[in-house]
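Following this line, the structures themselves.
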Structure I
Amino acid sequence: MATARKTELIEEMKGRLENAKGVVLADFTGLDVEKMTMLRRECRGADSLFFVIKNTLALRALKETGLEGLDEYLEGPTGWAVTDGDAVSPAQVLSRFAKEHKSPKIKAGYFDGAAATAEEVRTIAELPTKPVLIAQILGLIQSPVQGLAGGLHAVMTGLAVAVDEIRKQKEAGGGPSSSSDSADGAPAGEKNASEAN
């Protein structure tokens, strides 16, 4: 490979790594061209990019960008899944693809400024995506408010029912003031005074 082409590949890789929020390295041994194309397509669908670059060139790009902790995994066939979007997406795509096709084998990852082992990458792959996490958090925040609104509604409904029952009793003549009135409508005290005269 010509030196100019190598330099171009290193610069391209550096650009991808500098903007990356999530990086996953995987051994793609066992993937034929058709499966490799499927994997790349799935990565693109998840706002990620899967590519292969010679380990020596990747090592130079890592050193020039300052990403540490991945150089020890650059042995044998190594594919890179990189995203500048949701950091979890490349881990999820590669994990799901590996379960279905027995390959690629995850080697390591890089998230939030730190290298991650293959086991850590698999754990990260189990996390929900950012939009799902946001929706879950909003649901947790919203549920106490909904509970409060439901409780207030129940109290107000109970109060309205009680007021309505009191109104019905008064209309039916069962109110407390009607029991002290006489049959002719005059208050009991006035009737007794008129009878005495």
Structure II
Amino acid sequence: MAAELKTAGPARGAGVPWATLLVAIPAIALAAWPRAVDVLAYDRLQVLDGQWWRMLTGHWVHFSVSHLLWNLAVLVPAGAWVERLSPRRTRVLFVVAPAVIGGSLLAADPTLLRYAGLSGIAAAVLALLAFTQLSAGHADRWFWRTVLGLLAVKIAAELWLGRPALAHFADSSIRPVPLAHLAGVACAAAVHFTRQLLRRWRARG
């Protein structure tokens, strides 16, 4: 017996996922610049010294090729998919998430001196895709609940083990930053459910 899994259909006007490409392409390009991490990564001391833009640019540089490829493996397909389903929300998330994640690291983790990578934004996009599909109310909701559950397990495992679940680094002192992933998921939830609440409020009005 086979069951068809139905997902939310593309939104009106959905086409090329240009916002996802605008996020992914600079990260690929910066991988070719040897000084990218030194110049652009989140560096707490440099941020506090006035280089506030590092809270944003740090997302687009990576500590290794493995680090970059694993992040793109999640961000590109999930981003392209959810951008077709809900382009406005996805683009809002891409604008808001880097600042929210960077600000969360600065405010909530004073021991974190350096951070780099798209993993927080990738977690946010994957969570937004799951929230969007769950809201569609199709029979495959179990699958998207499982996606959110696995994302939570990955974050918990990295918090518990203190090492990356997937990416590999030449420098053994580099550790995962679950706070970035939690901030990304929280940002996705805020973007998704705020819009849902606004729609309901307008419908009642």
Calculated from one of I, II, helix-only ellipticity at 222 nm (-39500 (n - 2.57) for each DSSP H run of 4 or more, over all residues; to 500) reads -19000, and the structure in question is I
Calculated from one of I, II, semi-axes √(5λ) of the Cα gyration tensor in Å reads 81, 16, 12, and the structure in question is I
Relative contact order in percent (Cα under 8 Å, 6 or more apart), calculated, reads 22; among I, II the input was structure I
When I, II are compared on FRET efficiency 1/(1 + (r/R0)^6) of positions 28 and 68 (r between Cβ atoms, R0 = 25 Å, to 0.05), the highest value belongs to II
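Only the coordinates and a few stated rules stand behind these numbers; no lab work does. What you see is a predicted model, and the numbers here were worked out from it, not measured in a lab. Cβ atoms are built from the backbone, for glycine too; each structure is taken alone.
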